[in-house]
Structure P
Amino acid sequence: YWLEAFEEAGVSPNIGSYLGGGTLRRCAMDMDMNPSSVKQRATMRRVMAEAMEDGAFGVSYALIYPPDCYADVDEIVDVCEVVGRYDGTYITHLRSEAGEIFSALDEAFEIGVRAAVPVEIYHLKAAGRDNWDKMPRVIERIDAARTGGLDVTADMYPYAASGTGLTSVLPPWAMASGRLYENLQDPAQRARIRKAVLKPDGRWEAMVSQHGEDGVMPIGFKRPQNQQYVGLKLSEISRMRGQDWFDTVCDLVLSERQSISTIYFAMTEDNLRLQLQQPWIKISTDAGGYDPGWGRPFGPVHPRGYGTYPRVLGRFVREQRVITLEDAV
């Protein structure tokens, strides 16, 4: 039905789709954050095989987001073995793009080797000022894996700011069993979450710790009373509300009852230029298409949703000559 809708709307079927690892977990065990059982993995493998028979390109895991982040290596390998039988691909948002990026790379390589599937790394980056100098070593590790026989590639978007939900500043366990809003309203759970975000243990991406309150800009507000905050940084919103940044985040999420699209000023253009020169890199948007009329209630969006390819050609080919036009195309 999905492809038929595209054809009816006049769009050529030039789209390939992956089945989400989080979708598989929801099919088998909903938002349970516990390790999957043998029976649950059998369900995931069956659904994965059906998707590949229906034309899926492979499986995608976004390993910093619930419920994908609850999956361990063995579970992902089990699923990817099915993908491999159909010559599919494992595409992954690494479990860390910051302080633990090297171990996250090793995990992706291990899955590719054990399941005998090609690996694609979503929107490669070294996020957070403390991690910017790691990108040359990230590239060295990918080159070494390729030299060793693993089919591994990556993609990127040409902006030094990333984009995801404001809820990403909270630990993944706060969203387990779909109880995020209940947890934020419960004083005891909220105190527990506060402790986790102010003193992160390194097992999840603590976005505000990485980028600071000045590096976080929520933009996707739907409720009229919150429109005044569009374009302001989290530090500025907190001052306006007379709250610390943690309570600001919690109360805004409760007010909006959605993740709130947010821009994170996480990367450096020096790394963008370095990444663009790698022969195994692709250009991606990491965004959907936006109809201005439909999108107006959600406010502005990250410019990568419409400016990715012009920015590569204009800024990095014509102006800075980082890569040639031929390589860009």
Structure Q
Amino acid sequence: MNLPNRYRCLQTIETPTGPNTQLVSLPLSELTSGEVLIRVHYSSLNYKDGLATQAHRGVIKSLPHTPGIDAAGVILECNSSRFTVGQEVIVTGYELGQSHWGGWSEYIRVPIDWIVPLPAPLTLRQSMVLGTAGFTAAQCVLALQRAGLSSEHGPIVVSGASGGVGCWAVSMLSHLGFQVTAATGKKEANDLLLACGATRVIDRQELVESSRRPMLSARWAGAVDTVGGQILNTILRSTKYGGCVAACGLTAGSDLNMTVFPFILRGVQLAGVASADCPYAHRLEIWQTISSTLLTSLPADMVTEVALEQLLDRVADILAGKISGRVVVRVA
């Protein structure tokens, strides 16, 4: 196969005025190392990607850097019998878009152990509408199920419901028959969340209870919390006996100041969800579960598709919390 000498990518570089991200053309030989060369067809935009464009040291370690924690495409080169040239694959998590150049690129080289075969009936585009956000939402839903929760136990609340993880959690839980209360700070997203399957939508301020009471009235059978901080605190204090809260985010704060009473008096479980370093075998199982049991779709108005060269126009929006749903990046 004849490969091009150069490829296009969005790259963040250091300038005298700070980090700057721009569309560039680079020699193919400059790709970061890996056993497998992939022609990227789709990527996505995540909050972590926005932070990478700001050279946030909690996300990336050095510049220049290509963001993009998600990628889906076709294998062009592989030195192992585990995969074949021409096979459609997904790469999410691990160090992609962090210490390793990411998916906002026409080509990527990655370690073979990062690659997941695209499970039928997903298309490459669908896999990136899901991306890390949908994968994380699925982890949260599965955590609630492992805790024994079913649709008969009562309502599940999802915080940050208009974000990528949140809207997928609403959609997947609704698909499984749960009553879902979606909490958001964006009134303009209310109708979209109802279309995702939410039973009702509440303002996120209903989940901010700053009193010192160790427990609150029991409202929720469980929760998917994507924001952390005081909202997670309030949810835990208002979860019913035997409930479970899956926590995966910190945009509302990383501190959790509360007593142990919800845990020792109501038996509430707090399940931490981390997607980036999910073990490979478990990652394969989750993608298979998504494609079979949890496969649903978002309302069309919650999915925006942009070309690689148009993506920078949306980065400031995700950092400012102005995006509802998912942004899919068309690369090929």
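When distance in nm of label points 7 Å out along Cα→Cβ at positions 16 and 152 is calculated for each of the structures P, Q, the largest result comes from Q.
Can you spot which of P, Q the value -7500 was calculated from, given it is helix-only ellipticity at 222 nm (-39500 (n - 2.57) for each DSSP H run of 4 or more, over all residues; to 500)? It was calculated from structure Q.
Taking mean projected area of the Cα convex hull in nm² as the criterion, which structure among P, Q has the greatest value?
Once mean projected area of the Cα convex hull in nm² is worked out for each structure, P has the highest.
If you line up P, Q by distance in nm of label points 7 Å out along Cα→Cβ at positions 72 and 312, the top spot, with the largest value, goes to P. In this comparison of P, Q, the computed figure 13.1 for mean count of other Cβ atoms within 10 Å over residues 32-39 is attributed to P. With FRET efficiency 1/(1 + (r/R0)^6) of positions 40 and 232 (r between Cβ atoms, R0 = 41 Å, to 0.05) coming out at 0.40, pick the structure among P, Q it was computed from. Among P, Q, the structure yielding 0.40 for FRET efficiency 1/(1 + (r/R0)^6) of positions 40 and 232 (r between Cβ atoms, R0 = 41 Å, to 0.05) is P. When mean count of other Cβ atoms within 10 Å over residues 120-127 is calculated for each of the structures P, Q, the largest result comes from P.
Read the figures in this text as sums done on the coordinates, not as results from a lab. All of these numbers come straight from a predicted model, not from anything done at the bench. Cβ atoms are built from the backbone, for glycine too; each structure is taken alone.
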